[in-house]
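Below are structures written as structure tokens.
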Structure 1
């Protein structure tokens, strides 16, 4: 090897080492600036903008001089930030709810009459379901309202959404699909307050006039409106899952003599079941967490329907409780609203974990793992 080639190799090694040092120093400066900005933000300091500007400047220089390394670092930072932010939100919500959780205990899910079995009190009663003056906060009426509206919305959105997705993916001519699919996606983007207002001024008045209901607002109407709101989301996501099934699977079924319906029922739908399940889950998640439509339609009565199964009666949901009372809440009242948020958080978490387990089980079964 000649002296010139050795010199070139040493020069390349030096450049690589210097580049690595620059990247390390740049990441160190950016990380320190970002950490300082976060700490100052938590301390409510107006000087948080100074290290934030430093982080932006370091990122800009890194993108110009070391684009690949900066992009890799930013994607890692985005992932870590998401986990950290979600963790901080979870801790904050639970800390804010703790005073009411400590005050109410199991009475947070108490009825006006104690629940006893063989003379043993399993669940003590409460004086009233919701009284801010007496510091009594039972979430039973709100949990029941959320459950009923979610069930009604799911019964509307799930079957109609899957049927519409099957039509668009398997039956509809190309012209119809190209027209209807964008329209469905536009409907999914309409704000929930619009659906809620339309339901209140049209359907609510219709039910009140024709069914001679005792008051405006009902769980059935909220579930109906939320189901219609969730329908475009279920259709769009389920359609994407169905169209992702390889065409060779459909062609093979048709070649074996299957009809169009048999192909959809036995091939396409089972193959896309995980995606269709995700679509239904998104619809349920929107039903559980829907706020504005329920807030506009319901009469905000913190009591159980009488009789309990009367879906045309009025009560409250967890989300509408928070939306309608947070403006005037303070002290334990505010903590009680955070407690309602904790119940929502745990409910959605259980639904997500359960749905994920079902999805994994179905993937193993369809893939021959069981």
Structure 2
């Protein structure tokens, strides 16, 4: 097949690109290669060769070293720098026999070096060997891609298993508290948006999306007459209610799942406060795990927006004002300043999430 730029590749045969500025040499190489059952395409110079490679996708390139314009050295360097063509073996063909030229060609990335005039047998052996090597490398690459796909599939299956475990626990909590259903969905999105605004990586944002709904899992252990009480809690009852943090931590402790590990930090620490006035550990500042600090603000915002036995549901503007300025019960000092700033910047999104209950998927 004698052709130039634009040739479409035949997937049934090994393909060789011949690049030489001398028409007689191109024709000779074409005849020799086609006699071996190979498909060929020809290019007259380096620039044309780089264009041909895009469509012809050769398995091997025979490249003249000394050409006007772009030399073979330059063409090899460009081919080996491009991820799409890096794996194509290159045989440099030249009348130069000096060791320096050979070393320069190999250093540029060429796999073999042939000297003109070309010996048919020598050409046949080197082409055959490099094509076999290319097939083997392609097989390894394909095999590795299959393995990566299998690993990813397995990883996704494990992730789905972890997530299902999480939602099984959450559903158990929902049976105890009718308010929990929509609240936990919103919490996922609030936490995810705050983490993104803070510039945390995708893995962290993904983890907190699925871990944050477990913040109140410990309410499973709170008696109904306290959990469902419509009036104010007595001091002893409030002490029991606060224990949902430690109960939740016990439920999620000693687990290998990264989702449940973060869930542990959130369940235990989401009522801690930056100024140390929270519970159960009276932790301060960065002693509070970051996921719990993010979750704390998300939980407070949703609580302000929702009706409670002790308060009406507040409008978005009032909730923002209370969090950013304080009202005596809630103070800016309760929150990690970095989380508070992320909340200020994402306030409009938080309102959209509350209105839509989960429109902002991660």
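No value in this document is a laboratory result; all are computed from the given coordinates. Please read these numbers as outputs of a predicted model, since none were measured by experiment. Cβ atoms are built from the backbone, for glycine too; each structure is taken alone.
Comparing mean count of other Cβ atoms within 10 Å over residues 43-50 across structures 1, 2, the highest figure is found for 2. With relative contact order in percent (Cα under 8 Å, 6 or more apart) derived from the coordinates and found to be 11, which of 1, 2 does the value describe? That value comes from structure 2.
Among candidates 1, 2, the computation of FRET efficiency 1/(1 + (r/R0)^6) of positions 59 and 131 (r between Cβ atoms, R0 = 41 Å, to 0.05) that gave 0.20 used structure 1. Taking distance in nm of label points 7 Å out along Cα→Cβ at positions 283 and 315 as the criterion, the top structure among 1, 2 is 2, with the largest value. In this comparison of 1, 2, the computed figure -23500 for helix-only ellipticity at 222 nm (-39500 (n - 2.57) for each DSSP H run of 4 or more, over all residues; to 500) is attributed to 1. A value of 15.1 for mean count of other Cβ atoms within 10 Å over residues 35-42, calculated from one of 1, 2, originates in structure 1. Given that distance in nm of label points 7 Å out along Cα→Cβ at positions 275 and 339, derived from a single structure, equals 1.6, which label among 1, 2 identifies that structure? Checking each candidate, the match is 2.
When distance in nm of label points 7 Å out along Cα→Cβ at positions 99 and 331 is calculated for each of the structures 1, 2, the largest result comes from 2. Structures 1, 2 were shown, and Cα extents along the principal axes in Å at 98, 68, 47 was computed from 1.
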